[in-house]
Structure I
Amino acid sequence: MKPLADYLVVDFSQFLSGPSASLRLADLGARVIKVEKPGTGDICRSLYTSDVVMNGESSVFHAINRNKESFAADLKKEEDIALVKTLIAKADVMIHNFRPGVMERLGLHFEEVIKINPAIVYAEISGYGTEGPWRDRPGQDLLLQSLTGLTWLSGNAADGPVPMGLSIVDMLAGANLVQGILACLLGKGITKQGALVQVSMIESAYDFQFEAVTTFYKDGGLLPQRTQVNNAHAYLGAPYGIYQTQDGHLALAMGAIPVLGKLLGCEALEVYTVTTDAFDKRDEIKAILAKHLRNEITQHWLAILEPADIWCADVLTWDRLLVHEGFKSLNMLQEVMMKDGFQYQTTRCPIRIDGERLYSPIGSPALGQDNDAILKELTEK
């Protein structure tokens, strides 16, 4: 039995942040009912992050909304609001990621919901929190990366701001929400009382940078300094970075520069014997290293560095990764099926419980596919 079996989550969230949280709860065994607008549903159904269409809808929707039920309800209609409130009365958790003020207008804000269900864990994600000058701005991932300094940590010094290639702030906010929900469910088991969990994307992005922010203040307010070439961390010294080889790329983490010089047969590196050289002279060290590593294929360098316990790795593309035994051994993929028979491969939950991987064969729901069954439950109990 999965740890959240018999817990009911009513999820009003859209896009990525909230649905990523309810996905994790579903993976852990919770029953997740996704409340969607009739006709269009979650905007993510038609939000295409690529030109890949799966069963008539966005691939990202299918990836992040598997293992859930869909209940279509018009939250502007009194009769539908009444049904939703009946559903909330039976729920353990409620999630939304509307902008501040929306749930108040619908009569589904925390103060109202807690009257309906005093034991519910009410969880909400906002873009910028409930106060402050940015409060009503759209909580979109690229905008949050840009406003929080994240874009000045990737890329080389001359590149300008470089965003991460994933909706990382959405996922961080979702993960933080799950932590808050689980903590409150634990507390609820003791106090029998519900709680309000609030997470903002902007605070999640700041928290994500705790190392950089702490260093910034300790360093007298000096801005992060990316290296001129092969940057992989604005604060770490040489050789930290990814380097081109004759046939691919090689990732190098920490390592003593003179030791690397001897192992790689690069005499120019052996002169950097002072520990602080890795920081003070990292641009020139990286330039020497980058030029030298292009002389041989990746496997040549790995065969030298790995036996010497130097932290290094091949830089794999998806096509090479998916056929690699290291990936296959993890069994990270699962086949899921929608109610209409459409099947697709996606990732599984990365958590293991008592040594067991968590799988679910249930794909994403069609809009409103579970209305009849849920309405029957609501009228029978």
Structure II
Amino acid sequence: MSFLDLGVPKALNMGLKEMGITSPTKIQEQAIPILLNSATDFIGKAQTGTGKTAAFGIPLLAGIDANNPKTQALVLAPTRELGQQIAKQLFKFTKHTDKIFAESVYGGEKIDRQIKRLQRPTHIIVATPGRLIDLLEKKAVDISTIKTIVMDEADEMLSMGFKKDLTTILSKTKGKRNVWLFSATMPAALNEIINSYVSKDAVKITVDKNATVNKNIDHNFVVGEEASKLDTLTYFLKTNKESRGIIFTKTKVAARILAKQLLAKNYEVGLLEGEMTQKDRDKVMRAFKNKKLQYLVSTDVAARGIDVDNLAFVVHYQLPDQFEYYTHRSGRTARAGKTGVSLALIVKQELKTIRALESELGIRFNQIR
């Protein structure tokens, strides 16, 4: 099936083609025709890396009146990186259409600079919830005319503490717009938001019902002593020396120590943890995307919204506290139809966690000896 078969306008299809996007993923196949043809609330459950940006971006752009300078749509994303990436994708999709303007706003940049940019015609605002609240308080944006709110990676926005901001934004626009919600998991707090702010008649789509984790990922684990984890990791990196990946820890202290240890062994590694300034975080991400760094050591919170192509593996140096975090971590590899490896380094007592992950997520782990 092609995008034209799904009803995508020719001009937008040309933009997709130039980006090398020629056949729809499952979420695109199911979401695009519904969102193009009906004014409806929508809930899409699909794991990270399945092409959600085009699934909502194409119908969103198709519904914009380019001759009306008012803001007509709002996309909410958990992090600055994801927001920037969505705005960039929307820009690329519209290469052959009438001029549609999308502006990305987020914390970590001077708000006055963003207010100035928003004074130009802006059809779509892509925002992190906290910064949008700041702009609303300053009366710098008007969301009263929007027809659609997209919540991308909604579960991540909640786990980052944005629940109050989201309810404020949704209540300010109630009754006047459609909500399109995309999420990899559906925690209880998200169901609360859905019950309060999303229509009871919303169309619900779940892609790969039996697997919240991408089917193209090989899940492996190694059992060993805590003291031998670093040796196991360096052995793995040596045997995959051409590959790039992310190594996850549970705490920022563990992330800092591990990054130092790997740097001492001459690995090209960057550190991402929650207390870094936005400037330092941007610097690390730029170096990683430009392939000046081969690996990232990251905590779960710091990795929100990371989207880097062609990552071959993810290593869980420490298993996460929540099953959802395993889904988000693993979803950083095997994106856009590629395959990838997820390796957990565990101690004997954690075998029960591996078995629980298998039954909860519908996956199968291989033990590497």
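Read-outs: derived from the displayed coordinates by stated rules, not from any lab. These numbers come from a predicted model, not from an experiment. Cβ atoms are built from the backbone, for glycine too; each structure is taken alone.
Given a computed value of 20.8, 64 for Rg and Dmax of the Cα atoms in Å, which structure among I, II does it belong to?
II
Thinking only about percent of Cα pairs over 19 Å apart, for residues 46-125 alone, which of I, II has the largest value?
Largest value of percent of Cα pairs over 19 Å apart, for residues 46-125 alone: I.
Given a value of 0.7 for distance in nm of label points 7 Å out along Cα→Cβ at positions 302 and 326, calculated from one of I, II, which structure does it belong to?
Derived from I, not from the others.
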